[in-house]
1. Among the shown structures I, II, from which was the value -6000 of helix-only ellipticity at 222 nm (-39500 (n - 2.57) for each DSSP H run of 4 or more, over all residues; to 500) calculated?
2. Ranked on distance in nm of label points 7 Å out along Cα→Cβ at positions 60 and 92, which label among I, II comes first with the largest value?
3. A value of 1.06 was computed for Cα Rg over 2.2 N^0.38 Å; which of I, II is the source structure?
4. Quick check: 0.95 is what I get for FRET efficiency 1/(1 + (r/R0)^6) of positions 28 and 52 (r between Cβ atoms, R0 = 30 Å, to 0.05), calculated from one of I, II. Which structure matches?
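Rule-based calculations on the coordinates, nothing more; no lab input. In this text the structure is predicted, and so the values were computed from the model without any measurement. Cβ atoms are built from the backbone, for glycine too; each structure is taken alone.
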Structure I
Amino acid sequence: MPRKFYGTSDMQHITLRSVFPLTSLSISSPLEAPREACLCVEGPKEHLLFLHPHLINLVKQTLYREHDHWGVWVGVQQHDRPPKLVLWYKFGTSLFDKIELLEHKFRRDIVFYSDLKLAEASVLEVVCFGHTLIKSVIGLPEELEKNGSITFPLL
């Protein structure tokens, strides 16, 4: 049985911050994960509620194929305590796979399927046993022809 993951407060996590303009949402993944990787979205409840239908749309738009080598979004869960969203993706389990999922695939797909606007720069952080191993500023995914147009509401 896998251990419980505590999001950005976990001792081992990969986190993407400043993903969208006008919100402090953060998206994290455990370093160790089963074949279905989870992305934990944390932040203001109002922004989680705004994002939830967009994540459902993302899952509905990507069809599951048993031997899909590119990976697929397979589900989304809403939690009240603490408020968070968990998005499930079936793909690889290596550290590189999880970094690529946060840094590239999630951001590319959320623009493509939901037209959400990404921040021009985000911060990717890898923490292992409480020590930051990687902290890097990343730009928009290269294959995006244009950024999305839908922004989060002001709080």
Structure II
Amino acid sequence: MEELRELVAKHRFTRNCFRTNTDVREENRVKDKNGRTWLAIGPYSNTVQGDHPIVECARKQVPCNAVCLNRRRADSPTLPMGPHRDSKNLEGGSYVMFWGCSENEGALVVEDGSRYVEQNKWHFCGDLSKKLHWVEVHSEGTRYSLVAFMAKPQKKTQKKTQ
């Protein structure tokens, strides 16, 4: 568990303005010249796949080939993840672990009534591509979460030969 947390701490998080399904506030939406909708300020939410060190470490604990990493400070201008489904998760279910916020805060809640609040532990949450789920607010600290799941394998890119 400690190795995984260290790897996540070293990860360079970037804002993901593609996660429009997690924030429905109209004031946080913009359209580009092609008419696509984006978040003006997206969450720090990045997915790593394949032989990435975080995936390799998580795979020692739960079955996965992809991990979505999320980071949110309590005073962040972004809201906690709103009700959404994880469309990229294949069948087999998702495992979620989080840490860094106050005890009994920042829980993952699923539409079936499940509420995952214990930190530093993998929770099997079932198929989150079919279940609406969201994250509750936390009052202090930085909440890190990992969603480990099976994704479609990445396409291999061919290197150009000179």
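1. On the way: I: -6000; II: -2500.
Computed on structure I.
2. Working: I: 3.2; II: 2.0.
Once distance in nm of label points 7 Å out along Cα→Cβ at positions 60 and 92 is worked out for each structure, I has the highest.
3. Numbers: I: 0.97; II: 1.06.
Among I, II, the structure yielding 1.06 for Cα Rg over 2.2 N^0.38 Å is II.
4. Details: I: 0.95; II: 0.55.
Answer for the origin of the read-out: I.
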